[in-house]
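Structures incoming, each one as structure tokens.
Just so you know, all these numbers are worked out from the coordinates, no wet-lab data involved. Given the structure is predicted, the values throughout are model-derived calculations rather than measurements. Cβ atoms are built from the backbone, for glycine too; each structure is taken alone.
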Structure I
């Protein structure tokens, strides 16, 4: 986009961008030789004896879960899979096979053993840190003072010594995955910053979660007939809509972001759980002389801003907010975290979640509007399961959580 002249990024993300936008104004200037990793197409360890030709000729649709949807599509096309479907994720792709996906395109740091729940099908890309440049800057600006330093570092035998924790030599047997019967309730729990509060809440409800050292994404529980998987809360609404989970814990912010994009999605809020409260707010730099969205509209009207740049992880909430407040013309800038760093150089407006506002103050930012307040919630499908046993277990679990909410 031209926001930076130079940057350092993993080759995997560069190739992910170029797979969709091959004519992007991006120059791969130098391999910096650190941060080495590999992308693998992987399957469940229960399928580890399947040759690659099996996937090429397998009947039906092959489901691929990944953070790298463009690279996954390129791989599927190069392999000439008959039919395939890509599930784009925010992470934790390794948790999806075998129940919710047939394959997963995952990144593995150099020297790290392969996930015990997965087996490699085919390597797809070797990655390391790259120095990248905006093509126009590369061709028109004198970047030589900085480039001389970086090229000298890049030519060194080793820029950064990587911690090798051991390799999987292929002799260790992967533990089989124990699949629950179809009538089990599939419950999605969040990883990341919501994981601790979610487990604490479940504990107060009498739901015990036991960690699984062989597969941390699939803990066990004392509730009969419930199968648990831990993935990103951002992915929960889409996974419930796809039928991969019967119930899931996420944030109201991510549910609303999903419904703004897919208004007819078969996902609904079942319970408001109350922990993990945040405010979704509109934020600008203190340097910008506005204190409301109307102020931004006035700057656009007078021409002080030719186009509003709106950065957010919540792209669909941000899009609706800009439209509802008539902040045209505007441009959305999707982010993957650390969004406060985009203001003021690379964005004018940020749609972000805050708890105390301390981080915003540290970055010289201010809130000009509170869009809504968000809490954790339990979500489910608008379509009731046909299995009476599953429906009974779901209702029992919901009632258990309701009692915990009342106690609070």
Structure II
């Protein structure tokens, strides 16, 4: 039997911060700021997605860049997910080390050292990578051949995000190039429209995915016309997955943020087919100063939140607004008629964007009925390579 430790090139060890709580602690014992998870809402989100992707013709491969946590990935797999997506090489290795055996890196990987690590890990796991150039295909083939393994390679098609990916007419020639290499398997097409996830109206999201679907269908049909099987068309996100699911084009879905949700997703107006997911992820903060009647200061600032999608939102505390952040301070505006803010008061604050906020923490504290039930390591946190 192959030893995982020998086959997976391990990431350099990283000293993590001590856990902010222990199982059994009441919420008031958690050291702040801390990343906390409402387990009832989280469990409901997992079940809702499992129900929405029950059709065996469309499988679920959730994106783990949202949570970076093997404990969460294993719960998704137990409910029917076929594997997970990651965005970076070392992120994928963290999940493989934890026992996840089917990982798609939804990114082009062209660095020889990174490809070598993935190719080595392919001895114990099924690993997919994206390509949008002939050079990328050749580099992946060389790494897999040298390791004596094989990699799944997907052609990334630009379906509207205008990031990576080829035009639809270039997909079939690149697929043929992949199929010509003995150390590679042509696994299908990657067709993800990231920009559509946060279009606010359902009509806008539906139109964007309809246009993306036309591009993906053309690329898929061209691949098949050349005599190649195109087993998977993969993509979709939390904001649009019902449209990809029902399109007849995609047969694999990659939503990630649904396990947590965030303030930016909360600004989307749901459509009639949309699945409603609960807000489950929060930063728990403490009020450390009340210098004026209209202002309070909490201990969660720039180092506690990613602000790329706007300021965070105070959860279920009428009359309080998170108005400004500095490194270690969060400034809260207090309305004139709001309940008084007390020194030491605990606040649940919804991040604007869950993915990069999670990347700021080493631990997720799972809460049920205001008591700590679990503390999970964010094993892939900081995996930038």
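If mean count of other Cβ atoms within 10 Å over residues 248-255 is computed to be 25.5, which of I, II is the source?
This figure was derived from I.
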- Between structures I, II, where is distance in nm of label points 7 Å out along Cα→Cβ at positions 80 and 240 highest? I
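So Rg and Dmax of the Cα atoms in Å, computed for just one structure, reads 23.5, 70; which one of I, II is that?
Comparing all candidates, it corresponds to I.
To test your reading of the models, identify which of I, II gives 1.4 for distance in nm of label points 7 Å out along Cα→Cβ at positions 32 and 360 when calculated. Before the final figure, lay out the partial values.
On the way: I: 3.1; II: 1.4.
Computed on structure II.
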- Note on the structure: Value 3.3, calculated as distance in nm of label points 7 Å out along Cα→Cβ at positions 72 and 200 from one of I, II, is from structure I
- Message: Say we calculate mean count of other Cβ atoms within 10 Å over residues 184-191 for every structure; which of I, II gives the highest result?
- Response: II
- Message: When relative contact order in percent (Cα under 8 Å, 6 or more apart) is compared over structures I, II, which one is greatest?
- Response: II
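Which of I, II yields 0.4 for distance in nm of label points 7 Å out along Cα→Cβ at positions 16 and 336, as computed?
Values: I: 0.4; II: 4.9.
Source structure: I.
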